[in-house]
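A short reminder: the numbers here are calculations on the coordinates, not readings from a lab. Predicted model, so just to flag it, every value in this text is computed and none were measured. Cβ atoms are built from the backbone, for glycine too; each structure is taken alone.
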Structure P
């Protein structure tokens, strides 16, 4: 594929002719219809042909040398060209160079949509997922769990060979509770009750993995949290279950703040099967306008994380959404509503805005004025920003990517991840 940035005067028909693809292919890759209006600065995926290139053998070249040049194996060259004697290639001979194999990664996605809408989403994009994480089982202070009706999405997950991953949180009354976290972590009997309840749900519902998302824990509970994770692993591993955590985006072991201090990257990396880095929400609904997951900030977190967590255990977090802030931003004022990437482009078209791209953050944004004359700024994700994240994922050799959150329209992401990676399936 190629990513094209729309210029003034472009049309989808002219672009289809230039790139040699059909309008239907462009529509499908970008979630467009014949009625879609292009926006200056909009990123468009052009699904170009995927056949391999060719190479004319030069004097003195060997299959090994040609393979090194194109990053493919001798065996791949032999198979692509039906060679019976790999040593007998001749100058002037034309060889087909197959595409290099795509890296294999794991992909997780959280979902708060557990009913019909959630099932429809899994049916649509399940081929791109390794794990589906229904959000969430809320832990009570006594170790009991607040149940959720997750059976429909679990069934859909299995239909698409997606492993359901149970998520437990210390969430209560709209926020993460330090008190609930402390009640669990400081009491062995409560932990035993909780672990028994987790095991029962996983076995009953068909979960294959557990994700522990305990946030805003008391800094003093750091070692207790590590010990609790070890107890979970000791109990669940013999039963064949994977265990993971979700952690705040830290840039050093000494980072202060209730969000960060109890999350011990090194211990989580040592104890658990993998760790989800929540590398998003720099731009958040109640905060100043900025990119949700600026790549420069994500890289700072990864640069620390890989020093204490094996890269093959790291799942990089990524958002599937953006925000629309009303300006001027006032702390404590109106919170920014969420927008899907598709809604963002449609809003830019409606208000005749041109889309800009921040090179440092590797994120698109635009400004517009609404019907009441109020200025807005929208930061969101597109094919360019996701490709930047995928390039980072490859460069760091990470285990994979974890999305927050399903339920918003972003066809470009799923096309792009499919072009970049082979998605590992555990089912």
Structure Q
């Protein structure tokens, strides 16, 4: 039996995906401990998984709640404050992870691509680690836009110039984080590094993004494995379904766990469905209060709940309106549910661009009115081509392997300490 540490950003969707991977490693006889700032303990709900708190002297109480509040509204000055918080977390982890890993006596690490500290410290200590892309992969490739960019795929010189220029802007915005990565790489005796894509494993990289959803890639490393969604498939693992589900056909709307507070957007969605006389189920993930929920239910035939068993609801929905979070998108692909994506932040614009590129949904700006939303939604509901393309994509998703394959790859890479190549996995 080996002991593995998980290093990930304290975000609900990332922790849930990595918890599913950890559960499979537990089933294979290993021990798993999440190592993160002390306030992230509540994100875990599997008592078999350990938790080792960090940052109790470096981070103030309430710091995680403050960061999550910025994550929910990443614009203007709030974006720069969020980047500062991310840099502070990476700095704390680089200082405290070595002692924690020594105390835990771990045999290897499972590191989210979005947290550079895991790869930096593992390389410095000579510990094997695998990288996991819970969001769109951060692997950079010339001729492709960064995952946070909304650009369509093109091979033209003009598009390549746009991609290169936007990459420079992104790196300028992230310069505070880059300085932290560079500082600790030098302090730990490593070659210079400045960005997330320079802190990835050379043993195995695991991604939730199906190749059939991504833009065409030509330069992924041989140890890159697209395994599809990391989900806990055990009975009772889904969230509780709402007491009332609208009669079919209906539309499902969810903006994820961080963006469920956006009442104005939900209102426009409800108005759009009212225009089409289409029943609507909204899951706001606790982001709205009772009064806001009641007001939304006045628009047409709208049902509002806090949480829902997303996979179960999507299997019945005619279409889904989503922010473009990767977890919702792969669930929609699994159920062959056409998507209207309203991207809000982070890699969601990139996810939306890929959905449009593959013709499995449409996208709309969060600033458009209900009339435009209704027009885009009507296009989804009245054209079977979206569902047919999704069904074709579904076949590749079901064969990807999920958390079971991810656990097997991670176990092999960490135990043998050599690259696990995709064609041999």
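What to note about this one:
- Source structure of the calculated read-out (mean count of other Cβ atoms within 10 Å over residues 78-85, 11.9) within P, Q: P.
- Volume of the Cα convex hull per residue in Å³, for residues 294-349 alone derived as 103 - corresponding label from P, Q: Q
- Given 15.6 for mean count of other Cβ atoms within 10 Å over residues 22-29, calculated: source structure among P, Q: P
- Here helix-only ellipticity at 222 nm (-39500 (n - 2.57) for each DSSP H run of 4 or more, over all residues; to 500) was derived from just one of the structures P, Q, and that gives -10500; the source is P.
- Highest-scoring label, criterion being volume of the Cα convex hull per residue in Å³, among P, Q: P
- Taking FRET efficiency 1/(1 + (r/R0)^6) of positions 310 and 334 (r between Cβ atoms, R0 = 35 Å, to 0.05) as the criterion, the highest value among P, Q goes to Q.
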